[in-house]
1. With distance in nm of label points 7 Å out along Cα→Cβ at positions 126 and 222 computed per structure, which member of 1, 2 shows the largest figure?
2. Identify the structure, out of 1, 2, from whose coordinates Cα extents along the principal axes in Å was calculated to give 48, 48, 38.
3. Given that helix-only ellipticity at 222 nm (-39500 (n - 2.57) for each DSSP H run of 4 or more, over all residues; to 500), derived from a single structure, equals -10000, which label among 1, 2 identifies that structure?
4. 1, 2: which one has log10 I(q)/I(0) by the Debye sum over Cα atoms at q = 0.17, 0.18, 0.23, 0.25 Å⁻¹, for residues 6-77 alone, as calculated, at -0.63, -0.69, -1.00, -1.12?
Structure 1
């Protein structure tokens, strides 16, 4: 049996590695599509913007040498993508991008330090680490990408997770009651609103797009709304704080396709008047 000798190679330029992955996205993950590369953001150039088989955005940062800095770079791009999800959807109308699930974040490098592996286990969003090998067999070359197993973090007792648990995390009784009222008021601004609990926050969706988020703290809570092409957080300590941004929440809701309950009621009344006139005739 003849055996072909495998030789490990190194990329001279990151652009060379990027081109191979762009032309062969299944090397990274089966069903992955490449939307764009070297995307200009306010934080620098995002290496690869992808879409997985479930139509969820994937932020991909590449390095051809081991680098601890890539984790912070990738988090900056992730933050940019979250704050500009509506703009991204408009930039790439040919792709059906879903936001029901959290965006994914991938780092691809020849190796990762123990420091990055330890930090990655504590991050939310979760970070996927992929190591690659650039190989030559005879006159052919190829890239092998493999997921990296992360160490198991120490057990931490944290009861938060459900909506009730997240609200109960607020120790200030007045702020907790305001939080309950705020959740109900946001839920009732229109139909088909989904309220989903995450590990540390509560998100409000309509038609798969998030329009607001609530993050409890011990003495107060934050509300994030998407206004003027970016997410803005407002600290809520009293009901007046919420009232000051309630119109912004409605605008954010309408911006992603939601119809205000009052508008729907007016439409129904108008329809009733039309049918009444028809009956009279």
Structure 2
């Protein structure tokens, strides 16, 4: 079953770019003006998919039937793979022939129906797997799309590696969240966690800080994504994190029609750094 959670649109004229994020149980797509990079529309779909009892080609067919953005033509398309099968390798140590081995060390040799992929981000090589069935479907419709991974997108921020203060970024989806931690201008951690209760979220965050010797209240902590400032989750985080704030970007980069319905921090983890 496909559920369209968000469908927000503004008037679009001229050349536009498209970005698509594919997760385990969601697909998000958004378009930006090709010249100004202003965010013009955003869609978010949730679905049930396990690759056994259903196939992704049918999932994508149903998503496309309910999508406005996936039926149009774009100047440039980026595909963002959102999964846990990713590792950051120092560029000076990277060897393309070892891409599978890097991933096997992290997750084990259990992802047989997947393709190792990689791209360069600064001094790092982002190495990741894309499920072969999903990749086949996406390449059928977008054969020339640029391939990215969500971890690389989150790390594509100069402020993370230049801050004198420790930096923690929390990105929330409906049933999982991601953590990015920089300390002493060095990447300490980037990974995702499933959660079903508020206490699980708090535990993971405090456990990460304890294991890395990071003082949570001396850290710049910003949250984005699907988290409501009136929710029990946000209020609980406020109890433990004095420096907690919402992460936003320049409001001039959003079409005014998008700003009225939802708070800007909802869009940050999708739009930011995918330009």
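We did not get these values from a lab; they are worked out from the coordinates using the rules stated. All values derive from a computational prediction rather than experimental measurement. Cβ atoms are built from the backbone, for glycine too; each structure is taken alone.
1. Looking at the calculated values, the largest one is 1.
2. 2
3. Here the read-out was taken from 1.
4. Matching structure: 2.
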